[in-house]
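Each in structure tokens, the structures are laid out below.
Every number here is computed from the coordinates shown, using simple stated rules; none is lab data. Predicted, not measured: the structure shown is a model, and the values here were computed from it. Cβ atoms are built from the backbone, for glycine too; each structure is taken alone.
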Structure I
Amino acid sequence: MNDYNILDEVFEKFVTNTQIFNDREVLRHDYIPDKLPHREEQIKSLGETVAPILKGARCSNVFIYGKTGTGKTAVTKYVLNHLEIKAKGFGAPVKVCYVNCRLTGTEYRVFSRLCHSLGMSVPFTGLSIGEVFDRFKKGLDSLKVVFIIVLDEVDALIKSHGDSVLYELTRINEILSSSKVSLVGISNDLRLKEFLDPRVLSSLGEEEIVFRPYDAGELRNILFDRAKLAFRDGVLSNGALSLCGALAAAEHGDARRALDLLRVAGEVGERKNARVIVERHVREAEKRIEHNRIVEALTNLTLHSKLVILSLFHLSGANVRRAITGEIFDVYSELCEKSGVSPLTQRRVSTLVNELDAIGLLNAQVISMGRYGRTKKIRLEIGRTLIREVFAGDDRLGRMVKCQLKCISQHAHCGHRK
């Protein structure tokens, strides 16, 4: 059988197999349901914050904090969608622009995205950030609107490029004469303020809404509502539904993970011609998602976080199973030198280690050294082969994966390690 015949068979099987899903799209992250269970308090709080816009007034800036999958983006879009509908009824000139800062990546692209949302043409590259910002201000002021800017995953932008975007946007109302700007910042990092310049903090004047993680019962309710729309009657077992909720609750109450588990479990069962989705399909889905999650996490890291991972990659290659921060910093500094990047301070690198520990790529364990005090021992939580595969696509990082650093061999042959 040639490749085309194999594909024909796969596609025919998929098209004719209609016994699992009614609509798998309702299990996607970007689907906004008519009801958001267990987020009534946050919906009300954000609604009260943005309500002044219905009378043409600028609302307070608001920052929304919480771990991944706690409903921050869904609630924000839900509230602002309703606000735009209400604003039309009241004749209030309101415009909303949503920017995912992790995907947008740079300050230039943030301002370019804002310009495009106002119908202004800005080249993908080639202008200075100041020029793009000036065009944005002029274009916005000519529209005479209240402009709500949603900066989702704003912590990713600030950690990699600083807080100049926030600084400019929090001061912009001092310059505008006919339009007004309000900011909604969404952050996965509760410590975001630690990365902000005091001038930015003083001009933000923001309100804060914190999203706590869902518990297993709440996740099961969310999954139950979505499953009724996603699956055909009788296809999903109670055991599979409960297991998805329990596994996601153990991962900090992540609703995105729960929905991914449910959707992929359905797809696993679909490919195996199963009539009912059961626990074993969820377990297989968990293995697939975990691999994809690590690949995505590695790919989306900032350059300095990738260099920290590579430092541990090289140390583990020299049979150093657990390193201390100072050792990692030595290797990291050499990697920076080789790549022509200015190194961060050792304290900042220690913060990056903690962040990588929090997302499960590293394991940082505090160990007692008796009368010598306590120290932190750090090791990789992911396979070297996976790191090699992910970084191979980047010319600079790919070369660093292959090279053997001189400082590692020096460390390996001295009494530096315990």
Structure II
Amino acid sequence: MSDIFVIKKKVNSFYNKIVRVSGDKSLSIRWVLLASLAKGKSRALNLLYSDDVKASINIIKKLGIKVKLKKDFCEIYGKGLNGYKYKKNITLNAQNSGTLGRLILGLLINSDKKIKIIGDKSLSKRDFKRVADPLRKFGAKLKLTNNKNLPLDILGTKNLKPIKYYEKRGSAQCKSSILFAGLRTEGTTIIKAKKSRDHTELLFKYLKLPISLLKTKNYDLIKIKKAKKIVSFNYHIPSDISSASFFIVLTCLTENSSLTIKNVNINPSRVGIIIILKKMGVKIIFKNKRLYKGELVADIFVKGSKNLKSINCPSSLNASSIDEFLLIFLVAAKAKGISSFKDLSELNQKESPRLKWGSRILNLMGIKNIVTDSSIKIFGNPNLKIKKKIIIKNYLKDHRIFMSSAIAALVFGGEWHLHNKKSINTSFPNFLKILREIQE
């Protein structure tokens, strides 16, 4: 069976639909890890059954944790903060997940046996030195390939020392790994962190773990102490705004159409794309807003837009929209005028060098752009209609490149041949199914 997906037809206009998207990936992975440390049975509804989350489940099972996986729910039988079994010569596979690969390291710093962490080709090219360096300060030993990459070996210690850590990149993965390490360490670990996703902090506060948080304009000051226990907990995981964003952009670029996406996590550290699109003239409304276990949740209503405006995007919005920039570039492609985006070097640290790929896709579409290692200018064309064949391949199985290209094909036309359809299983296995629902 071919792993190439062909799109020859634009999306039907005049649709008015209500859809639900899959559970939030960031929350799904964090729930799996925290439930494995809790004492007793925890249950999750709407857990994302993607490859990244399945890899998380496989890892905790290798560490001796029982998991019951059903169609409608997942149960994890945690054994407490010190419940992991560290066997000799154990290898843990994070597959394509940077979140899993980095967060699990924070939980292994007290292991008494050497553990090898591996990943797929894409993950093995990503930077793990950024999290290994602070974890070494706790007392753990980490040996990386080329002093930067996977595979890596980690050997923990029982004599962990609290650290002071300045997270300068806006990486929620690095910050969260240190928070997990701090849960195992006597004393107070202090983190000064550039603004980024705060799902870990919110879950820690909900679980009444010993965390304190001071938010300032430019950074967060976080203190974490050793936890005595984690109580088992049930969680109905809200839908993922990163997944919802594909359909938000599809709709805002399709005139005379509207879409409501139910029960989406609108955590303020994740809604950069909403703020950016509103600045560009897109009508988006949050309905039925409510707080669920620390996370803000709402139904998102979006309407097709005729007159999109270009944007000089504030870099202060980068961290809260880092996974959505490929989609934002598509909106800029149809906006009137020149859009500018800067300080985006972190985009090239994802599953593929996404800033370069964003530029490449725009070039294939016929959209002029000027790209550097950390910035891009996009010269919009509101009248763009593609009538040629476009092939997207060799992108290191980056699921967001496949899905963003599918949105581009449905909006701008042409005949698109998208290789590596299976890449969507990393984060959003139901993507094509929901696309079909919208078009029916």
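Some notes on this structure:
- Parent structure of the calculated result -17000, given that helix-only ellipticity at 222 nm (-39500 (n - 2.57) for each DSSP H run of 4 or more, over all residues; to 500) is the read-out and I, II the choices: I
- For Cα Rg over 2.2 N^0.38 Å, for residues 224-383 alone computed as 1.36, the structure of I, II it came from: I
- FRET efficiency 1/(1 + (r/R0)^6) of positions 80 and 256 (r between Cβ atoms, R0 = 41 Å, to 0.05) - highest-scoring structure of I, II: I
- With Rg/Rh (Cα atoms, Kirkwood Rh) derived as 0.97, matching label from I, II: II
- With FRET efficiency 1/(1 + (r/R0)^6) of positions 176 and 312 (r between Cβ atoms, R0 = 25 Å, to 0.05) derived as 0.00, matching label from I, II: I
- Identity of the structure behind 1.00 (criterion: Cα Rg over 2.2 N^0.38 Å, for residues 32-183 alone, calculated), options I, II: II
- For 1.2 (distance in nm of label points 7 Å out along Cα→Cβ at positions 352 and 400, calculated) the corresponding structure among I, II: II
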